[in-house]
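Student: As structure tokens, here come the structures.
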Structure P
Amino acid sequence: MKIAIQGGRASFHDITARYYFGEDIEISECATFRELCNQLKRGNVDYAVMAVDNSIAASILPNYALIEEFDLKIVGEVYLKIKQYIMTIPETKEENIRSVMSHYMALNQCEEYLLNHPLMERREYHDTADSAKYIKEHSSNDIAAIASKYASELYGLKLLEEHSIETYKNNFTRFFILSNDKKVKNDDANKATISFRLTDQVGALAKVLKIIVDNGVNLTKIQSLPVFDTAAEYRFHVDCEWTDYANFKKSIQINSIVEDLKILGEYKKGEFVNDYSRSK
């Protein structure tokens, strides 16, 4: 089975793919999310893993737009706890470290630790895991990397701190598992993501939400996304959870109020993953 991810081996996308599908997979590394969608749409991979939300940085709205643009189907989700570790090649002494390398978001997530180590100059890199790969391949003994613990295991690096160094310890990223096969059906589905545009009616959004709630379906998320190349027009994305699938089907009988209703995917509510290592 071949899975497309954004980033390299031991990135958080890679960790999510291995948690969801197991270790016996082939990874296709993509530089961008658009490339990831292209790989899936062309049939070069079986599934793709895409980050869509973060508990600190909020939704990645362009990724929701890509899912619709490429007409992909959401078939699963995973909530991965983001733990950042600082690492070096085994020969490095902490007092010799002059810079620390990682993706800009990871550097920002470790702000408090870096402020307490002012001699470590921050160096932005395109990917967390690839920064670990870089210091390994270049035998850099004066550079540290910030990445996942999985990256330190994969590249044989030494952890400078036993514990993770991110400032906020309860930081989760939500990943969608995507397919290009519209026939994929999950019999365990208890959650869906739908999208729609509103008709020009007073209180249209309130009416939609009331219909969904009145049918015993739980609304867990709602967000709006500007429609490309239009003035003041938005698509709404809504996450719904249910205990009775028939109630969900009744709750989306809203075509008289909305336009272009899409079910982006029906899937099983994702698990929260606190840790992952190569031994698992």
Structure Q
Amino acid sequence: MMQIEKILNNNVVQAMDNDVEYIVMGKGLGFQKKVGEAVDKEKIEKTFVLENPETEAEWTRVYVDLSDGEMQVFLNIITFAEAVLQTKFEPSFFIALADHLHYAIERSREGISLQNPLAWEIRKFYPREYEIGKQALRLIANDLEVELADDESASVALHFVNAQKDTGLHEKDQQMTQIVVGISEIVRLDFACDLEQDSFSYNRFITHLRYLAQRIVSGVSGGKNDAFLYEQVKVNYPESFICTQKIVTYIKSSYAFELSLDEQVYLTIHIQRLRDHID
């Protein structure tokens, strides 16, 4: 029998069953309950094995802060995402997303909104995750009556993008690093000078490269083939476009991966921003 060990809030309890500790989530699971009582199995929506004391401390820190309303919306977002992406998420992901959403809601109530500089790219290259982000905002607006800024859809989407990365695959991580370094070196040689690594444009560029590298090692081609935009950047940013073509050749020869026209458009725009910063 699963027994309650600690009540984190009305919807989250820490429980023990056959000498295994769990975090159990569900609407009203902890409401008017006491330590030692049995967990109502009919109310369980999510169950996680509690693997170490650090995780326990994190669960306690996050969920004590969450209101009952936030907790239920959070569960609904996760349930929707798991259905869309056909996957299950690790406990650490639930903690990170709950933390993010809780503070995003707090900021919004204080009239503070943060821009996500990658919003356009996320919408283009990760449409399923972006739709989850939009649904998250709809649920928060409907159930908590808090309107989050549109850019928050992209920030939520990034959590789901990162959560799907193959964890523990050291070889993939190494390959992604090689791709980022390889592309950066092509740009550096093309510019014939060192890039300003402290600049906003550079950090934005590297962030874009990390997600591009992730798509390459996963074999997922991002975006569509928008020929109009492609021709526009080719005409407007000829030097940066030539640099992009060197990267296209490098990726194709080294990783047997064809960069879509959209990927090439965004690379060219990022390279042009770097060029403008140097000029």
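Student: Can you spot which of P, Q the value 3.1 was calculated from, given it is distance in nm of label points 7 Å out along Cα→Cβ at positions 25 and 249?
Tutor: Matching structure: P.
Student: Compute relative contact order in percent (Cα under 8 Å, 6 or more apart) for each of P, Q and report the one that scores greatest.
Tutor: Comparing P, Q, the top value of relative contact order in percent (Cα under 8 Å, 6 or more apart) belongs to P.
Student: I have -7000 for helix-only ellipticity at 222 nm (-39500 (n - 2.57) for each DSSP H run of 4 or more, over all residues; to 500), calculated from one of the structures P, Q. Which structure is it?
Tutor: It must be structure P, since only it matches.
Student: With mean projected area of the Cα convex hull in nm² as the yardstick, tell me which of P, Q scores highest.
Tutor: Largest value of mean projected area of the Cα convex hull in nm²: Q.
Student: Looking at distance in nm of label points 7 Å out along Cα→Cβ at positions 33 and 57, point out which structure of P, Q has the largest value.
Tutor: Q
Quick note: the coordinates plus some simple rules give every number you see, no bench work behind them. Predicted model only: the values in this text are computed from it and were never measured. Cβ atoms are built from the backbone, for glycine too; each structure is taken alone.
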